[in-house]
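Q: Quick heads-up: structures coming right below.
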Structure P
Amino acid sequence: MNMNIVFIADSTTMLLELDRLLINDVNIIWVVYSEPVYKELIKFGIESERVKYIDLRFPFITRPLLIKRILNRTLHFFFKERALEYYFQHVVKSLNKKYNPKFYLTDTSKLISKVNTVPPKATILHSVPYKNFYLSLYNLNYDILFLPGNYHKKRIEKYFSSLNFSQNQLEVIGNLKLSSFVNNKTLSEKFRGKLLESYGLNPKWPLVLYAPTYDAFDGDKFFPDEFKGQYKRLEEYAEFLEKNEFNLILKFHHYMECNFKSKNIEKIISKNNTSLFKTIKNHDTLDGGDDLLMASDIVIGETSGVLTTAIYLDKKIIFIEPGRQFDWSSSDIEKKLRPGYVCRTFDDLLGATSDYIIKDEFVKQRAEFNDRVFYNKEINAYSQLRNSILKHIAK
């Protein structure tokens with residue numbers, strides 16, 4: 001009988017390929033806490049008996065619902081994160097009893113950081129951004145932190161210089177986000193044209209992709225205060241691009257739900273050259289994001305992992321300086337490693353776009369970034385991850 005391992009998944013995007021590589025060697029049980037993620041797994045062929053959908057609410061009472069709701073609200077109001085940890089500890093105990101798993105793997109960090117599982121407990125995280133993901137204290141509670149390159153390993157060791165990491169705790173496997181692009185970095189003109197037409201855009205025009213993340217500025221803001229009005233400036237930027245015969249697609253982070261159905265956004269995307277990526281609320285999705293990134297000519301963001309993937313794809317990058325609350329001293333990637341224009345004002349954004357229309361000054365810098373930050377970037381990192389997991393559970 002195959003050994004059991006558990007995936008605790010925030011989305012399908014990071015672990016689905018690994019499931020396909022491991023399924024003939026081990027039995028994989030998926031644990032998800034979002035109904036859309038459960039449905040997406042079934043859609044992509046994961047057998048329903050291998051997926052456990054859990055409601056991260058009071059787990060010991062199913063009826064009556066009124067009492068369950070009251071207990072949930074009370075515990076979340078007073079305990080919040082501690083309540084979630086408590087619920088998950090209960091879930092893990094049930095999994096251990098039923099499956100006796102040999103390995104726990106997650107694509108997140110904070111949620112089960114303090115939850116006791118059978119060792120080893122490992123995380124791959126879900127992105128390679130400029131944020132405080134890999135340098136987060138929560139990762140110290142994992143037996144294994146799988147890393148995208150030696151750059152991140154050295155940065156962690158320097159940041160936590162007072163700690164002694166175990167021999168296998170920091171393991172370099174490569175950037176999983178790049179794996180789908182290995183030997184597949186471009187789209188055919190025919191496919192690209194059909195993709196832009198599906199968004200109602202002119203297939204002959206170049207594409208700017210704006211992919212803001214949810215915490216670069218306060219709340220759900222996608223431009224800094226220095227821009228002096230985010231919706232007005234975004235509309236002006238769309239008009240500027242239209243005059244220069246460029247398309248614009250907005251790809252909001254899945255936590256920025258107030259912008260999904262904003263009337264201001266609806267007005268902006270009514271322009272002939274502007275459209276909106278259909279983000280799924282509260283979780284990432286496999287549908288369409290990779291193709292859209294390959295179809296783009298210019299990618300704009302602040303601290304998102306979309307930017308590092310776009311650098312790998314050799315896209316022209318425009319960085320918007322994150323808000324005052326962002327701390328570059330604890331960022332996973334250094335401030336100076338931004339191979340593109342860095343914009344602090346709206347005029348900077350217009351100027352950077354105009355400059356890219358004329359010439360790309362950052363080809364060399366993007367190549368240097370890839371060489372420095374990513375490990376074995378032309379090899380599918382999932383194969384390395386598979387081999388590593390099999391090695392660990394064979395011990």
Structure Q
Amino acid sequence: MKVLLFSPLPGRDVAGGDTSYTDALLADPPPGVEYTTYAQALDDGTMVLRGRRPGRGTGYGDAGLFALRSGELALRRAGVMFPEEVWFATLDPAAFDVVHLHLFSLRQVDSRIPVMSSAGYPSSVLYQGARGWSARRASVAVALEDRLARATGAHVPWLRPSTSDLLTVYTERFADWLVARGVPERQVRVLSTALGELDPSPRSPDGRTLAFVGHDFHNKGGAVAVAAFDRLHRVDPGLTLLVATKARDALEALAGHPGVELFRDPPRSVVLDEVLPRADVLLAPTGLDCGAPYGMLEALQRGCGIVASTYPWLDERLGGPAVRRVPPTVDAVAGAATELLAADPTVLANVARELWRSTFSTTAMHGPLLEDYRAAIDAHAG
């Protein structure tokens with residue numbers, strides 16, 4: 001199966017969970033699947049961007065598309081729509097069986113290939129939570145995005161499919177949100193994130209070490225995690241908290257906190273090989289995340305228990321003996337961390353790894369992902 005993976009790429013797009021999603025698929029594709037990244041497709045000509053500046057496009061109608069895109073981009077620059085633009089492109093039908101569209105929005109021109117998309121939550125949730133947009137401003141932006149998608153026939157992964165294509169989302173909550181907005185239920189499926197097997201790293205937990213990992217210190221719950229640790233540390237001064245985050249976000253918040261060891265804006269390799277192998281429990285009282293975040297999946301695979309929040313856009317399957325889902329308050333996080341630290345470290349590590357293996361590994365995702373690719377192809381043929 002030839003799949004165009006139209007998904008954020010490390011070094012080309014903003015690094016984060018979405019580029020980790022791309023990396024996971026490329027490193028461990030489902031059996032029989034051959035991925036081509038959108039960068040490769042642009043380079044070899046199997047994907048051609050349309051509606052660019054007059055004289056640079058291809059085919060009849062590019063001037064009209066350029067005018068449409070100019071108006072769209074003006075609204076996005078003015079801040080009345082979300083910043084992420086719709087991509088207009090012609091895809092070579094002989095080169096691909098299906099497009100896996102992750103986050104990007106796509107309008108195909110002069111050709112039609114089946115599309116299966118994936119997304120974590122509505123853009124309105126992201127921009128209200130991370131950028132401080134008001135509910136009214138976000139509502140207006142959603143309405144305009146919906147109108148543009150309907151008018152152009154674009155596939156917007158977090159909002160609306162094109163024709164008979166398929167939307168996959170990380171949670172039942174997101175699926176319900178889409179259906180409530182009028183997307184046919186048959187075009188919505190739940191398919192969460194996954195992580196492949198990481199290179200082994202020797203674990204050295206001591207039963208008394210916690211960790212917080214997150215570039216966005218505040219939105220990921222860093223202040224709550226540190227305050228919860230402070231409470232625990234006053235009772236047991238032998239506890240340690242490893243904090244891996246951006247220094248500018250954390251220096252002020254971490255000043256004067258005994259027992260805290262700061263890793264300033266570390267590369268992923270340091271988190272995987274130095275921070276998580278030392279930790280017994282990851283504190284992740286996030287207030288802005290979706291699905292199964294890669295920081296949590298990496299912690300599970302490394303054998304860490306997790307204190308996660310009750311944030312409603314997280315994967316419902318994050319639970320069981322390795323995970324405590326609690327409100328993101330100091331009392332609740334401290335209590336949950338105490339419970340996990342009281343568990344046998346070997347048992348905790350084993351159940352954490354088993355949750356990753358059985359539920360959130362790429363191997364576990366292969367079957368459902370292939371089913372969704374085939375469903376998109378069949379719907380297009382029918």
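Q: Among the shown structures P, Q, from which was the value 2.6 of distance in nm of label points 7 Å out along Cα→Cβ at positions 48 and 176 calculated?
A: Only structure P yields this read-out.
Q: Compute distance in nm of label points 7 Å out along Cα→Cβ at positions 192 and 344 for each of P, Q and report the one that scores greatest.
A: Answer by largest value of distance in nm of label points 7 Å out along Cα→Cβ at positions 192 and 344: P.
Q: While we're looking at this one, here's another question. Computing distance in nm of label points 7 Å out along Cα→Cβ at positions 144 and 248 for each of P, Q, which one ends up highest?
A: The structure with the largest value is P.
Q: Could I ask something else about it? Can you tell which of P, Q yields 7.2 when mean projected area of the Cα convex hull in nm², for residues 240-359 alone is derived from it?
A: Going label by label, the one that fits is Q.
Q: One of P, Q was used to calculate mean projected area of the Cα convex hull in nm², for residues 96-231 alone, giving 13.6; which?
A: P
Each value in this text was obtained by applying a stated rule to the coordinates, not by laboratory testing. No experiment lies behind these values; they were computed from the predicted model shown. Cβ atoms are built from the backbone, for glycine too; each structure is taken alone.
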